[in-house]
Structure formats: structure tokens, C-alpha cells
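The next part holds the structures, each set out as C-alpha cells.
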Structure I
């Protein structure tokens, strides 16, 4: 195969706030299929992925778990790497933003940009979204919420360093206009131009002082580098970029990146911030940024509280690695969001993998064994019907190459399966079982089975980039090797008189939808009923998973429960009730209103501790007067056998007013 030069592909680095769900795992599988395909085309591929490990969100989660941020990210990064390995991904480097080399280079990059005058010190006052770690102006909000994630924002002010984004805006607009392939799909480009670049860029906050878990600004240690400047530079530090100019040979070979593969939700960071940072560093821009769509759960939003979040390892346990790879690659449109559900998984596995592919391979090998003792021979007895099969088989490579050139991966898979479907049709057309009844047609029967075997191995060689294990199994059962692309335009390379396996392996078993749904339902029920979330399991173990029993109350009907309105409330102020040893009076924001709630928790929480907490509130409790103060609801707590109280708080960040159901 001709060497076509280098090809550097990256995924977004996964944020280590928790275990990634199947929608996140889709990206690494997509990138892997592209990387494998490019290798088969003859490119010298370098494929990088990794983890993004700094920021306020992680600092808070680590504190909640009672461990250091480094301990927290070490655990989650290990989980993420394990999932990527489970999905059979062929990355060349797994970078972590806590790697020493990366951290040192980020400090040097920050200083270089500061010395150049592109970064300056100021103060930031705006609306801050903690999950996204982003500041916003009032005009940028969407329905009063963060425009990226839809969550609540809070007023914040702090000293910060800023990057002069507007300095490079015109140059970036020119680059995008003269490089139409830079942002794909085109709809993402239009969004960036119309919503951000044309209205004018504001200077970007690139440091923080309100938390410590980040890379310190080495000349001003009160500040840590803003997570996006830190994270984005992984694409160059991971291949040996040095801010002093002493780059590793790998950097000179691989940069600029040929493809940044990212989710559409972070397209702005990669097509505006990142290229501007590179311009300021006098480095070339990546050749292409592709913002892929999302994989959504068909039967409702994935929710940890519902226990219905689908993870890659869940699906692998049910269906196997290659079945999961096939589904996420085939079911994702080029530009629009895809859907995943248990019903769709079963239907696709049964129709495409078990029937079209698995049954084809099994029938072909079984007939070769039944009629010729497993020996596959080309007797050269051809008929007109053979020509169309050969044309489809030898023409599939060009069709797949064209689809992959524009990253239409699902369409590329469809072309490969069109070949397998043509092989199945060929069986129906030639009727080998009928030929077998006439000894005079033995050579024709042998030729038919040879043609089928040849068509299958051509298809399997194309399939290797997407379903690597399955492709290898097919080749092993046919007792041959998968072919390079330059061997796929010629029909008849399978060695005549070769012998296939005696007992064909079932590649994909047919599934019963009701059995899969039942098993999945049981798994989700068990997960939802878990007392401690997985990330808190160690802490639960330390307490011996102690339980207490209380006297059961009379059963109620669902209608009784339905009369109660539970919502998430945010405590915005709290003070002690004078002349009371037990009571605190809290002002609780619920949606756009504020309720005053008196609670007997003074012995367990100070008034100062209460402020800022998100709590569970019974909202429609009839107002009552306690110690002369009107209380308009009830804050829910758990109580152990010793009378210790703990506030009931949401498992993850939720807006004030969110319904508890």
C-alpha cells in the first residue's frame, strides 16, 4: 500500500467529572473507525485521546467524596481509559491534563501570550455557570439560563486574566471563508459565524482565583489557568509542542491536526477560541474540526436519578463489543442527532448483524462443508448472474472511500452491507441446494460457493475498520487473511482449493426483544435502588453499610402522594431563631419565588453552612407559625438511630425549582 503521509486525528478529551455514558463513548468509536480506515488507506496515523482533569466542578466533587482532586481524577481517568480499551479503540496516546509535561507547557504558553500582550489582568463581573465553567453576559443567556447547558447561572466577580479575542477575529473570519472544509458540517460553521464572530468577540477570561484545582499561573500564583485554555492545548502538548520552540520531532511531523473530532456542544471552543490561541502562538490551524451530533436515548432523557443511564460496558455485556460499535456508527446521521433504545438495538442486531452478515457467513461455510468437505474451488463455470455480484464486490471500495472522505461513516457502513445483501441475493438467484442435486452441475456449484466466499472476504476487509474483531473472525473461518485496499478491486484472489473451518462460529445470535427489555429493566431497577452512588461506594463501605428500621406507617394511594409537591430549593439566606435552641429560619428560592421555612436543625447545621445549599423541599405544606415565625414549607432531612440529621440534597447539580418526582 502506498504511503500517503501523516494523518493526525484527535477526540475531545473526556471531562473527569464522572463515568461517560454511551453518547460520550460514541465519539471514541467514531474516531477509531476513521483512524483504522486511514491506516488501511496507507496513512501514517497518530490517534490521540485522553482526559480533561482540572476545574471547579472537579474540586467540588472531590470535596463531596472526601478525597483530593488528584485522587478523584485518577479514579475517573482510569474508568474512562478502561471504557475506551473495552470498545477496542486503537489510540496511540492517552493524554491527561495532569501530566507533568502538559502542565509545564500550559504555564509556558500562558506566559508567552502574556509577554506578547495578548493576555492582560483585569476583573470579571458576570453570570457564571459552574458545570460549564463559563462566564456569560445577560444578553448571552437563553431564557435566563446558560446557553450551553441550560442550567442556572450565578452572579460572580473576581480578578482574572483576559485574552484579547477581538484582535484575531478578522483573521479567523478570513480563514473560515477561505477554507470551507475547516468547520464541518456546514451548519456548524454558519452557527459560529452568525452567532459569535459577526456580532463581535468579547475578551475571554483565561484565569480563575475562586478555586485552586487547576494549573497555577507561575508568575501570579493566586490564579489558575482557565480550564479551556488548559484543555485545548492538549492537542499540541500531547505530540511534543514546546512553547520555547524546542519541539519534539513528533510535533513537526504531525501538526497541524488533520481532524479534531468533537461533540457539537463544544464546537465554539474548538472553532473560535482554539484557532485564535494558535494564531497568537504563531502555529498553523488544524485542517478540519468536525462537530458530530448527539446520541439520544429514545425512551427519554438519560438520568442517574432514574438509574437509566446507558453505559458502554452495559451494552457490551448485553450484545458484545462489535455489535455496540456497529449500532452507534450506523445509527448516527451525519448532521442530526441519533437515537438509541433497547428495541432499536435488538432490531438492528437481528436484521443486519445476525441475518444479513452472520447468516450469510454461516450458510456459505456450512454449504462448502456439506457439498465439498470444506474445500472452496474456483472451477470457472460462470453465468451472467455472476457478473453483477463481481461488479458490486469490486465497486464497493470506491463507494466506501467516497463516503469516508466526507466522514459519512454511517453511509460507508451501509455500502459495505449492500455488498453482503448482494451476496445473500446471489444465493437466492443461484439456489446452491438445487445445484447440489445434479452431479453434472458440481463445478457450477463449486464456482457459486467460491464467488460467495470471495464476496464475503472483500466485504470483511472493508468492515475491519468498523468491526475489527468480527472481520478477523470471518477471515479466520474462511482460512485466509483480510486484504489491503489495493487488493479489493480485483475479484478472484481467494486461493482456489483452500479449506474453510469445519464448524462455523455464530457471529451474532438472534435476540428476543422481550428478554432483553426485561433484563435491562431489572438492571436499571437495581441501579436506581442503590443506596450510595458508585462514586460514594467507598465511603459507604467505611460505615459498614449500616441500616435502621422504623415503624411503618399506613399505606397510601398514589393519589395521596400526588397531592404533595416536592421541588429543589436553594437557600439564599439563613439566620438563627432567637430564643430557640433548635430552629433556623431559611429563605429558600424555588423557581422565581422565595419561601420562608423554619427547620429544627440548628444542632446539626449552622446558619452560615446552610447558605448556598440545594435542598429538597415540600412546597405545598400548609403554612404554620413556629416560635412566632411563619414557615411556608418543609426542608427534608434523613435521621439515623442516634438522631443525627442530614439534609436531602440532589445527587447532581439541579436548578432551584426543579420538580422532584
Structure II
């Protein structure tokens, strides 16, 4: 077979090091790619990083480095983790690659010249982390509908892509291709929540920052993430907007599977297919929005302090144990839960007991009773159930893999391993091995066990590749692939087994949890030593008049990149305050907010303007943060 199979992950955003929940996607994609290769497919597996945008520029500025230096560092971390997890991607793409940037500019020009992109302006509520505009009606409790964070009013000139022009065509396509969006619930959500209510045209450039790909004919605009990042799936395999596509593009496109997180299904099933329709290119065959791996107390996040990283888990438990856990613990359409306790429990109960113990005691008995020499013996009716399940298991695994039920495919393999363990209890080889026991029967029992283990070893390869190889090494045979699972009796009489080794040792749970606690404490940033400060008395503090004040207006101070000039209502009068927070806040983010004002500060001249007070703010690693008060507190309220 030489049939092609193109699988991609979403490209990871280079805002920071990916946690284990982010890492799940690349491992999931790798298991599918490995299985397809076993089936004989010519697999192309692409992953990479999304490296432009306002958030990247802000993080780079806060770190005192260029955006390119920042993304080079984070992209390196991401690629390193993908490699640590033993993933077999064929290409790691970056949106800062020159060839990608040039093609994005050509795609933008093509869409503009054919009338699918036009110039306008956007005014709405903007979420900086998501880099998205929303209308008031799209907000959820006044927050970003995607990430739940605060938004602020923003207006800027922009170019727009005519999503609305293609809405009916997209809905028709989705309905005619029922497998295009998976799982099915995601399809219903896209049609009912987004397409049917009416698609608004999409903002596809930004002019308020410059870390992006410039529009060639209007360079103060940079191409926005939707065209830049989504197009990576075709730019990096040789798509050419002029029609001179590479042989690689002609071979692999359309993609067979875009594997993405459930939170970005909308972008991949509405924006991306419409973009392809406008370009006149085929749509991907399937977009699968996988669920998340979450902590028991909710979604993993740095702000919650509950982040677990893949490389740390690998240090503790090994690559294959981590791969097994993330692949097995996330069902087809529901979020999975991760904790150190749960990982340890799975390793002990499933990897050590069910898998490792079966392999170890089978090879140990074979070496003890027959010096590791394998041969057939005297069969019995009880053998048929084990051999039947072994022959059936590859079919069950294939059915589940074809439908993206990865956890169920792993369960199929472990059902065979459980049956083999039960077979040992039923046949009692330790009794057959006695001096007066039935040694011919024992030969057959051990042969059947070794064959069952071989079946499992072949089928485990996409999920636990190192473990699969280790089992084959102990069996002293090469991996025969899926074609070797057509018969139960592949190993020939007289075959000599290799040395048995422990695959997974049981973990002392209390001891390991204590070690993890100590490791995490050692890695936690040390609290800075508090500077020595002069103590004051209550009378000194009483001299300061702190009042709640409402910000009425705010604008940048001319010829200053640090100062903002604010008009604030202190409940009695309007005062002018100059504050050095311009690098942390845009003026529109402050208007209407309630702040803490030092109200009796002596007036001072700054850059020719009078400042009649001071806002309370905190110095943090990410910049100055103004102390905002509850908006229900009336202006003029005394703070004490």
C-alpha cells in the first residue's frame, strides 16, 4: 500500500512553555501517525509553532529582548518537549520562517485582489490574550467568551475577510460531509451557535502593534493570526497562490486529519475552510476537536499554580508511562483528569501489575522450566479463548483507531493482557512444572502466553514505542508488524527467548509523593528578601488622604512614552493626575475605572503639566499594575 495520510496538530503558541495538557495533542497525533505507518500508509505528520501577535510583543518587551529572540527561545522549548515525548513528526514549522511569511503575503494579496478582503475599521471589545475582537452581545458576563478574561474597548483601522460571502456554502459542505467535524457535538455547536446566527466578516490585520507579517501594499498593517497561523498547513508543503504547487503539496493535500483542541474548533471549521474556499483549494477531510486534560480542581493554568510539565513527569515516571497515561485517561469526547496520585495508581495497577508482571513471570517460567526455549506442546480446549481474543484484538484496535477512540484501542490491548493473566491462573503452570507435572502441557501454556504477549507488543507500538521494543527484545524477535498478527503461532519451535527485565517497577506512593513535593518546592522561585523600610506611626499614616476616585478621561502625555494624563473625580472636584503607567495600560483601559487616589499630595509640575495626586499601583515582574477598586464604591469614599 502506498496510500498517503497527512496529519497535523495545531501549531503551539509561543507565549510560554507548554504544560502536559498542551503536550497531550502531539502525543495523540503521534499515536495516530505511528499506527497509520504500521498499516502501510505514506504518512506526513506536521506540527510547529505560531509566533506572531501582540501578546508575544508584550512579553518580549517585558523581558527586555526582541520578539524574535523571545520566540526562538520558546519554540526551542516546545520542540524539545515534543522530542522528549518521542514523537515522530516529519516537519516542525515556524510562522517566522521566511518562506512561510512570503507565502502569507501572497495569499493576502490574492484574496485582496479578488475582492475577498477589504479595508475598514473595527470598534469593539478586545481580548489581548486571545487577540480577538468581540461585540458586547458576544461577551459572557462581560468577559471574553473564549478565555473568560477581561476585555477592553478598542478601535483601529483594519482589513476584513468576507466570511459572510461563503457562509451558506460552508454550511452546505458541513451537512454533506458528516465526518468533517468530529466529535459530532462540535459540528452542532458550530452550525447552531455561529453559522446560523450569521457570520460577521473577520478582522485579518492589526495596526496597533508590528510583530507580524506586514501587508506588502500597506505595511503599517500586519497580517492577523487567522490567515498567518491557519495557512501553515499548506504553506509548508508547497502551496503557491499563483498555482505553481510543489509535488509534495499535490501529493499530501488535502489533509486527512487536523487534530486540534476543542477550544479552537471554530477557527478550524469556519475560518479555515472559508479561507480555502476563497483560495479555490480542497478542504481538509476531517477536523477533530479533542477534549482537555485537566487538574482535579479545574483547567491547568499558571495563575492557579497547578501546572504540570511533561519533561518533569518524564523524569519521574519515564516517557512511555506518561504517554500511556495521557492517551488512556482522555475519553473520546470528555475531558480527562490528571494528578500525581492518579498517574502512580495507573502505573502500579496497569503497567506494573497487568503488563509488566505478565511479561516478567512468563519469560521467567520459560527460562526456569525450558531454559528459554519455546516450542509447542499438548493443547487443550481452554487455549482457544486466549488465541481467539488475540486474533480478534487487532480488529478491535483498528476499528477504534479509525474512529479516533484512542483510549478504547488501548483498553482492547489491556483486555488481552488481562485475559492472559487469567489464563495463567486457570492453567496453573507452577503445578504443571513440578517434577511429576505435565511438561508437554506446560510447553503449550507458555507458548500461548508468549504469543499473546507478542500480539500485545506489536499493538502497543503506536502508544508505548519503547515498551513495545523492550518486550520484543525480551522475546528475542523482530517486530513483525500488523501482518504478523494474522496467525496465532508466528513463533517457531526451538526459538530462544532473550533475558527478562522489569518493564515497570511498582512505585511506593507515599515516598514518591513526598519526593514530588520536595522537587516542586525546590523549583519554586525563592521569595525575595523584604527590603528594610522605616517604620511609621499611625499618626504618620493619618496624614495621607486616600480616596476612591473615578477616571473620567485619559490620554497620553505629548512627547512622553511613559506618562498618561488623567482627569479623575474624587467625589468633590475633578483633579488632574499624571501617572507613569503608559507602558502597562492603554488610555481606554482606564476610563470608567475606580482607583485609589492619594488626594492630598502637593501639586507637582511634570513635563509642563500639573499633577494633583497619585494613583496607588504595584510594581510586578510584568510591569506596573494599578490597584483598581470595586466600581460600586462611590467616588470620594475614604480609604483607611
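Say we calculate distance in nm of label points 7 Å out along Cα→Cβ at positions 39 and 191 for every structure; which of I, II gives the highest result? Could you put the intermediate results ahead of the total?
Numbers: I: 3.2; II: 2.6.
Looking at the calculated values, the largest one is I.
Taking distance in nm of label points 7 Å out along Cα→Cβ at positions 215 and 247 from the coordinates of each of I, II, which one would give 1.7?
Only structure I yields this read-out.
Quick note: the coordinates plus some simple rules give every number you see, no bench work behind them. As the structure is a prediction and not an experimental result, all values here were calculated from the model. Cβ atoms are built from the backbone, for glycine too; each structure is taken alone.
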